[in-house]
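Multiple structures follow.
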Structure I
Amino acid sequence: MNQSETETLINKLENDDKTQRIEAVQALGKIKDENSVNALINTFDDDNPEIRLQAAKSIGEIGDLAVEPLIKALKIEEGNTRRYATYALKEIGDSSAVRSLIQALKDEDWGVRKFAATSLGDIADKEAVEPLIELLDDEDYGVKVAATRALGEIGDEKAVDPIKKARRNAKGDKDYKKVANKVLKKFK
C-alpha cells in the first residue's frame with residue numbers, strides 16, 4: 001500500500017461513521033509501518049470502546065514494530081491510552097515488554113493494572129510472578145482476579161501459598177474463592 005492510501009485510511013479515523021473508522025483501523029493493522037502504528041495508538045482515545053479495542057487488536061497484528069511505541073504510550077497520562085497499550089502488548093506477546101508491563105501493575109488506574117496483569121499472564125514470563133503476587137491484595141476485584149489468573153498461567157509454584165492466603169482473606173467472597181480454587185487446580 002502506498003503512502004497516499006495509508007493517509008486516506010488515517011483520515012478515515014476522524015470520520016463520524018463508526019463503521020468507516022472500524023474498517024480503517026482494521027486495514028491499518030495490515031500495514032506494517034510506523035505511521036499506521038502511531039495512528040492506531042492515537043485511536044486509543046476514540047470515544048467508542050469498540051474502535052479502541054479493534055485498534056489494539058490491529059496493532060497486535062503489526063507485531064514487533066509496535067512494541068517500542070506502545071511502551072512509550074504506557075507513560076502517557078490518559079487512562080484509555082495506557083489500558084489499550086497494555087492490551088496491544090498482550091496481543092503481540094513480546095517478552096521485551098515484560099518490564100514495562102510490570103511497571104504498569106503499579107498504575108493508579110485499575111484498568112491499566114488489570115490489562116497489565118492479564119498481559120503478563122499471557123506472556124508467561126516468570127519475572128512477573130512477584131509483582132503479580134503483590135496484586136493479590138489489590139482493592140479492585142477485577143485486578144485481583146486478573147493477577148490470580150495470570151499467576152495460574154505462569155505456573156510458578158511460588159504463587160501457590162500467596163493465592164491460598166488471598167483465598168483465605170476473601171472472607172464471604174465466593175466468586176473470588178471460585179477463581180482461586182480453579183487457578184490452584186492448575187498447580188496439581
Structure II
Amino acid sequence: MEEKQHDRLLNIKTRGLREWRDPGVTYNRYEPTPYSALESLFQVYKLSKTDKMVDFGCGRGRVAFYVHNRFQVPVVGIEANERTYEEALRNKATYRLRAQHIKAPIRLVFGLAEHYEVEPEDNKFYFFNPFSVSTFKLVTANIMTSVKKKRRPVDIILYYPLPKYKKILQTKTPFRLLTKIRIPRETDKTKKFLVYRCR
C-alpha cells in the first residue's frame with residue numbers, strides 16, 4: 001500500500017521532508033519512517049496492552065498514530081520543530097475523528113527530547129535518527145534514570161541505526177541487542193530496525 005493510502009486510512013498527512021532553517025541546530029530533518037518499514041517491524045515485534053510507546057522526534061506523528069491505531073496502546077510523541085508540531089496537532093484532531101473508539105491516550109509534546117521527563121509507564125522508545133549523538137546520550141541517560149526509579153524492562157527501537165547510536169548503547173548503557181529486523185526487498189542494508197532491551 002502506498003504512503004498516501006496509509007495516510008488516508010489514518011486520516012492524517014505525514015508525507016514529505018522538512019529541513020531545519022538553522023544549520024547549527026542539533027536536531028535532524030523531519031523524514032517519516034516508511035509505512036512498509038513499520039509493517040515489517042510490527043509483524044515481528046508486538047506490543048501488548050501494558051506497553052506505552054514514546055516517539056522521540058515524532059515529526060507529523062506517523063509512527064505515533066500508526067502504533068496507537070494498530071495496538072491501541074498509549075503513545076507519546078515529542079517534537080521540537082514548532083511548525084511540524086502544529087501539523088502533528090492537526091493530524092491528531094483528524095485522526096481522532098476516525099479513532100474515537102480507541103480509549104488509549106495519545107499525547108503530543110512540544111519541546112526538546114532531552115527535556116522530556118520519562119514517565120514510569122514508558123517502556124518502548126522509538127528513534128529514527130532524530131538528533132545528534134550528544135542529545136541521544138542525554139535522552140538515554142534520562143531513560144536509565146527512570147528505570148532506576150522504577151525497575152522495568154524497556155526497549156529502544158532504532159530505525160536506520162547510526163553506528164554512533166549503537167556504540168553508545170553497547171558501551172555506555174546496560175541495553176543489549178534483542179533482535180534485528182530487516183525490511184523485505186530492501187537493498188540498502190542500513191535500512192533496518194535494531195531493538196535493544198534493558199531488563
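Each value in this text was obtained by applying a stated rule to the coordinates, not by laboratory testing. Everything quoted here is computed from the prediction, not taken from an experiment. Cβ atoms are built from the backbone, for glycine too; each structure is taken alone.
Taking distance in nm of label points 7 Å out along Cα→Cβ at positions 86 and 150 as the criterion, the highest value among I, II goes to II.
Of the structures labelled I, II, one was used to calculate distance in nm of label points 7 Å out along Cα→Cβ at positions 14 and 62, giving 1.9. Name it.
Clearly, the read-out refers to I.
For the structures shown (I, II), Cα Rg over 2.2 N^0.38 Å is largest in I. Which one of I, II has FRET efficiency 1/(1 + (r/R0)^6) of positions 38 and 166 (r between Cβ atoms, R0 = 41 Å, to 0.05), as calculated from the coordinates, equal to 1.00? Here the read-out was taken from II.
For helix-only ellipticity at 222 nm (-39500 (n - 2.57) for each DSSP H run of 4 or more, over all residues; to 500), the calculated result is -11000, so let me know which of I, II that is.
Structure II accounts for this read-out.
Of structures I, II, which gives 4.0 when distance in nm of label points 7 Å out along Cα→Cβ at positions 54 and 174 is computed from the coordinates? Only structure I yields this read-out. Quick check: 13 is what I get for relative contact order in percent (Cα under 8 Å, 6 or more apart), calculated from one of I, II. Which structure matches? Going label by label, the one that fits is I. State the single structure among I, II that was used to calculate semi-axes √(5λ) of the Cα gyration tensor in Å, for residues 6-45 alone, giving 26, 15, 6. It must be structure II, since only it matches.
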